[in-house]
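Quick note: the coordinates plus some simple rules give every number you see, no bench work behind them. Source: prediction; values computed, not measured. Cβ atoms are built from the backbone, for glycine too; each structure is taken alone.
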Structure P
C-alpha cells in the first residue's frame, strides 16, 4: 500500500529555545504520551471541549450538531537545534520570540526552481500595500509582478528543483515551511536535519539575487536592541530621529497636529517635528521616557486649526529612524511602527539613481502661507496659484480633473507649462509639476504615483487628453494655445516632482525617507521605460516658522491674594466670571506676586476655567 501524503507545518526554533521555554505562559495544551514519536520528541495536544456551532441556533437547526477542535504540537530535537511541527491551528501557542521568522521562506528559496513558481505574497512597506499573485502555469518571479526594489516577499509557492524531489514535490514557505510528506515518524529527524542545512545555505542568492534588498525584522529578540537605540536617540536628542504623519496629508485642508498622552494636550502645530515633541515632554520626563510610553501613551493627533481631532496615531508609529550597526552591511529602518533591514549596497544604488535625477528648481521659493481663523498655516493651493501668476507661461491646473466619465477625479498636475525642446518630436516639451509640502509628509508615494498615473492616463485615454487640452485652452483665456498643446500630439512630456522643504538641496535624495525613495525610484523607472524625462527638485521653504497655538482663546488674567493663598482670575470686561479661579496655570504665572497680569489661554467649560503649563503665556506690564 502506497504511503499516504500528510501535511506538515514546520517551524525552526531560535537557539536556546526548546519544549521547556517555547510555549506561551497561558497555553492550554496538554503534555501527551506517544508510542511512535521520534526519539527525544515532546508532544503537546489541544483537546478542547466540543461546542455548538454558532450558526446552529442562528438558523434554528434542530439536528444534534457539535464542532470540535483538535491539534498537536511536536517539539523535535535535531543536533543542537529544535523544531516545532504543528498539526491543526496550534502555532499561536509559540512565543513570538521563539522561532525563526525567515525559516520557511529561506528553505523554499533554496529548493524551488526559479522558473517553476506558482504563487507569491508580497507587501510594499510604507503604504503597506499587500498583494497575492497566482498563475495557472509555473513561471518566473518577474512574471509574478515582483519588484525587488520596493517589495518584500512574504510567502512563495512553487515546484522544487529536480535534486530535491525525493524530499517533496512542492512547497510554500513563510515563517513556517508548509509541505506534504510521505514519511514515517521515525524519519522526521533526518528530514528536518536536511531542512536545517537548507536554511543555513546561501545558494538561493544565485537564483534570487535581489530578493533580500529589503527584509522585515519580526523577531522580538532582534527588535529589542533596535528599539533600545531608538529610545537612546530620543532621550539624547541627537538628531537621528524624525517624525512623520503616518497618513496622506493635504495642506489644502489646513491640517494641523498636536501631541497627546502627557499632562494634557500640546499646542497645535501646522507642521510637526521631533523638537516640538521634546518641548512637550520636557527634559526631565524625556530622560525617563520608556518604550511602552512611546508606543501606548504618547500620541500624534491630526486636528484642524481649532484643535478638533480627526485622527490619532501612536507616536512610535509616527517615528522615522535609521541605524547602521558597525561591522554589518545593512541599515535598519523604522517606518510606521515596523523595522526593516536594508542592504547597504542596495541603498547606495538607490541613492545613486535618484541623485542623478535631482535638478535645481526653476520655481520660486515657498513663502505663501495663509491665515486660517487667525492662524498661519501652509497652503499648497496658494503656492500653486502664485507660481502661475509669477512665472510667464505657467498654468495652475491644481484641483482640475481629467478622469474619464464615471471615474474618481484625477488631477493632471499642479502646474503646467510648455518649453521649446529640440529633442521633442513636436519641438515643445510639456512640463508637469507635482508639488508637495514637506519631506516628512508620509506617503509621498501618493504624489509619485499620481504623477505617473496622470501622464499614463493622458497618453492612453483620448477622453482625458481632450479634457486637459480643454482645461489648458480655458486657462490661457484667449491666448494662443498652439505651443502649450503641441506636446500632446507626440507625448512630449516631462514630469517634475517638486518638494517644498527647509532642507538644503545638497542633501539631494537623502532628504527623503527610505520608503519614499523606493516609491520614487519605482515610478521614475516606469517613466524611464516610457521614455518620459523626469526630475526631482527641492523648493526652498522661506516661510516664517510656525509656532504652536492653543485651541483656546487668550484672556487677560491677574494674580490675586485670596486669604492665605494666591489664585488667578480673569480681569473684568472679557465675558468671564471674575469670581472663578483659573486652574492649572503655568507655574510662572501662579507663583507671581499679587497684582501681576498675564495673557493666558483659558479653556472655558460651564463654570470651570483651566489653563495648562504647556500653553504659551505672556506677561503684561
Structure Q
C-alpha cells in the first residue's frame, strides 16, 4: 500500500546494510515497524536475526558466520549515555552466543549514515575494509593496513579519509585469529569480549569506516530536551567516583570484600593494592578525562607513563577489568607495567580480561611444573614477573611459541596442554571471568553460571548489589552477599532491565541502581520520548523475556544444556576467606532462575520444547 512505502520510523532509520564479502555485494534490508517495536534495537535485533539466520554448528571462523554491528533508537540524539553500539556473532572462543558493546562515537556516526546496523557475511579472498559514507558503500582494498597494529591502522585510515570518519579496526591478533581478539575504536575503546576481532579477521576485514551527515530525530524533541537536562544534572550530582577515577574506583571495594581475584583465582585479596589503587593512578598517571559522544560523565581516563623503562606508554584506561586482569590476577603490583601491558593489548587487539586470565593460568602452570621453562620460550613465568607477562602477551597476540596454544583461551589451551592443566583453567562455557570473585559474592555466582555468553558481569550487573548490599529495585531490602537467598529474583530482574538497556544500547553507568538515575520508569520514558510509542515496565519485561528466550534457544541449539550453567571446579573447592560456592545451593539458585524465566527444569524456553 502507498502508506507502507512512505512509512518512516521516528528515531530509527528502518534499514540494515547487508554486506556479502564473498561476492563483493551490498544490499539494504528493510526493517518494518512491527520488528522495530517488538525487538527495540541492538540486542533485540540480533537475537531475532541470529536465531533465524545462523544454523546450528556454523563455524565461528567460517564464511557462514555473521557479524552484526547494531545501534538502537537513542544513538545520534546528542544525549549523555547514548553513544554506544554493539557487535553480535557466534563466538570463536566459546562456540555460542557472542556479543560485545563499546562507547566512543562510532554508534552515532553509523546511525547518521541512514542505517540501524550492518550485517557482514562471507569472506573476502584478500584484506579489505568497508567504507560507509551515507548512501555510498564501498569495499576497499586494505593491503597496506594489514599487519599494522590496531591503533596505527586507525590513524592511517583517518588520514586517508578525515578526522570526522569513525573507524573500527583489528590488530595482528584478529588477523591471526586469536580466539579472544577484540575490535578497536577511538584509540583505546574496544568491542572486547568473545572474539569479535577474530570473526573480522576470518573474513579478511581489517576495518569498518563510517561517516554520516544525516540527522536523527526524536518523537518528542521538547520532552527529550527536558529529560536530557534532568539526566545531566543527576549524573553530575550523583556519580562522583566514576567521574574522578573512572572504573578503577571499585577495586578497593572488591578487595575489602575478598572479591578481588588474585594469582589465578587462588586468593580474593591483593597485598599490593596500595601500589595500584585509584588515588595512585589519578595522581601519577591520569592526565586527561575522556568522554564518549555527548556524555557528561567522562569516565574514560588517559593514562601516560612519563619515565622509567615504560616511558611513553599511553592508554585510555586502565579500566578496572584491565587493572584486575593484568595486575592482581597475575600478581603484578607495578602500575607502569600494567599500563604498558594494556597498551600492548590495545595495539595487538586483545581482550584484556581473557588475556590476563590466560597469562595467570600459564603462570600457575609454570609454577606447578606443568609448563617447563622450555615450553614457554625461556620465560621465567611466575606470578609478579611483569616483564614475562608483557612478553607473553606479545607472543599470544602473534601466535608465537606457547602463545599459539594460549591464543585459544584457557579452556582449549588446557585441553591441548594436558597433564592436569584443566584443573587450573577458570572459565564458564569457555569465557574467562571478569574481576568479581563469586565465592564471596553469591549473586555473582548465579549470574556467571547463567549468563548467555559465559562468565560475564555486564548481562546482569549482579556485582553491584552484592558489593554494596543495596537492592537494585527495592530500597528497603538489604542484599546479603554471602547468603544464597533472594539472588535469583534480583538476577532475573536485572537481566530483564539490562537486556532492554542493551537493546536501546544505552550506557549502563547511567543505569546503575542506587547510583545512576535511569531505572525502569526513566528507561520507559526515554523510549517513549524517542520513538513515540508507549511503554510500561510490564510491556518492556515481555520484550526482554522474548529476547532472552531467543538467545537461550540459540545456545541450546549449539549444544548448551543445564549442566553448562555452572562454575569452574576451583570456585567450588578452593576457599577464599573461608568461602566457596556451594554446588547444591548454586543448582538450587539456577533452578529458581529457570522458574522465574518461565523455562523448564532443563533450562528450555517454550520455543525450544
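Things worth noting here:
- At a computed -6500 (helix-only ellipticity at 222 nm (-39500 (n - 2.57) for each DSSP H run of 4 or more, over all residues; to 500)), which of P, Q: P
- Relative contact order in percent (Cα under 8 Å, 6 or more apart) - structure with the largest value, from P, Q: Q
- Test item: semi-axes √(5λ) of the Cα gyration tensor in Å calculated as 34, 28, 24, pick one of P, Q: Q
- Structures P, Q were shown, and mean count of other Cβ atoms within 10 Å over residues 178-185 at 15.6 was computed from P.
- Distance in nm of label points 7 Å out along Cα→Cβ at positions 18 and 450 - structure with the largest value, from P, Q: P
- If distance in nm of label points 7 Å out along Cα→Cβ at positions 298 and 482 is computed and equals 6.2, the structure in P, Q: P
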